[in-house]
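Quick heads-up: structures coming right below.
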Structure I
């Protein structure tokens, strides 16, 4: 998921990993990613929070990390564009009781009041707390003391719920409990003053069956950074196993070989023919890729739309 979705920094809660297991993952995938893991010291098979960096698209040199609360909170300053940095706070808040949840936010508040900690540019994770009734289905209020403690911590850092700011009335949820209730307990908070630099807020099913939580994501752009588009079209890998695409490619390729054989001395004609061959394959790949995945994608989008209509 980290690589397929091109995620630069991923916060993972409820990792259920020991330090040794996290080291094994780092050793196996260290060329592609870095994992900063904070396990539960009493029982590594429970709790745990990690920040995972995609080395293919993220600068991972000189990362500074604070392990604030073992298994619960981790802070990392990431090198970004030029001399800029991006500070990430990852949390997995207590779910045992609202009293423990409140205590967690109070302790984080005290840390920022007494320690020389940088203000996060993004604060994300599983908060095990909904701030508003709309974020639960059926609608209900969470314990006011816990909500107030989180609100106080947010005010101290000047952060707000970016997804809710962009979608003020939308009902969307990140977790479905075994008791058939829904909640939006996974959130990303960003500085209110920098909200304009965050775009494409999303709650998606990209995580698939890897977790019982849905993925919350956002794209952040450095102020003054040049616009970077989607890049050039590339032929999807699955088309290399598509019978119709392979038959078409073989046919067009055979035509090109025949033209080359008939005019071996005309270098310009050969180059023009090769370019026309590539353009033809590219155009066919665009059309064929939409047809090949069309039925599945249409079914997926239809189900997603039905879910939105039911919720809203």
Structure II
């Protein structure tokens, strides 16, 4: 893995977010956000730090493999004192006068909404997508559901209004959808080697982490959405269109080859990631795809 320790630190740039420490560095002439895994002290795990840097890199890369633009990432190491830490370098897309506006900020511009920017109620999100004035609503709806379906594939439990959004060019005012970022909550980042081994050996342990948790951070009727239940029962056409689109792009052999070629991840983790992704594909996305293909147009609701 690349050692970023001696890279120039850019002290005039800082990043928000609760998922680990972050610094700005320059690597090969480009600006990167260097993410460190959160300390696992208060978690029920034998890990000293979570595996979120692995999740960040794999999750972001799979989004890109599936044709949903995400940040470019590089796994590496960074030495702090006498400790060698695994880090994920994320190419900074807020360059050349680009400013990131998260969906929380966009929601606040819909002044007749009854909910604030942080509300992750699905109906409220759908209303904001239709009534915001930054991006064409149909394009934004497509992006949202593509993101949701890939998050379902990856088991992301923390896609909220603060970690996706838009890029606004400060000079021209042009607005585009920002690349997907903040994928560190995918692929069970808090699971230690004992838990991974149990999941690989015990079907009940696996099924619990497919059909029960992780759930989406998005809520409906006050409850967090269960990925399987929602995707196999929803009547939202844009959602099913995304299911069809994403499932048709998934090539498990391609994804397995990508994982096998990642430097710095041990064989247990590679085996788990491949096994878990195949299980989520077969048990969540494929049933949702088959149901969507069996539906006729009259059974769908609007966006």
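Among the shown structures I, II, from which was the value 16.6 of mean count of other Cβ atoms within 10 Å over residues 161-168 calculated?
Numbers: I: 16.6; II: 19.9.
The correct label is I.
Another one. If P(r) over Cα pairs in 20 Å bins from 0, in percent computes to 26, 49, 19, 6, 0, which of I, II did it come from? Write out the running numbers ahead of the final one.
Working: I: 26, 49, 19, 6, 0; II: 32, 59, 9, 0.
Label of the source structure: I.
Which one of I, II has relative contact order in percent (Cα under 8 Å, 6 or more apart), as calculated from the coordinates, equal to 10? Write down the numbers at each step before the final one.
Numbers: I: 10; II: 18.
This value belongs to structure I.
Who wins on FRET efficiency 1/(1 + (r/R0)^6) of positions 97 and 169 (r between Cβ atoms, R0 = 35 Å, to 0.05) among I, II, i.e. which is largest? Write out the running numbers ahead of the final one.
On the way: I: 0.70; II: 1.00.
For this comparison of FRET efficiency 1/(1 + (r/R0)^6) of positions 97 and 169 (r between Cβ atoms, R0 = 35 Å, to 0.05), the top structure is II.
Same structure again: Which structure, out of I, II, was log10 I(q)/I(0) by the Debye sum over Cα atoms at q = 0.13, 0.26, 0.27 Å⁻¹, for residues 185-248 alone calculated from, if the result is -0.66, -1.09, -1.12?
I
Any read-out appearing in this document is the output of simple, stated calculations on the displayed coordinates, not a laboratory observation. For clarity, every value in this text was computed on a predicted model and none was experimentally measured. Cβ atoms are built from the backbone, for glycine too; each structure is taken alone.
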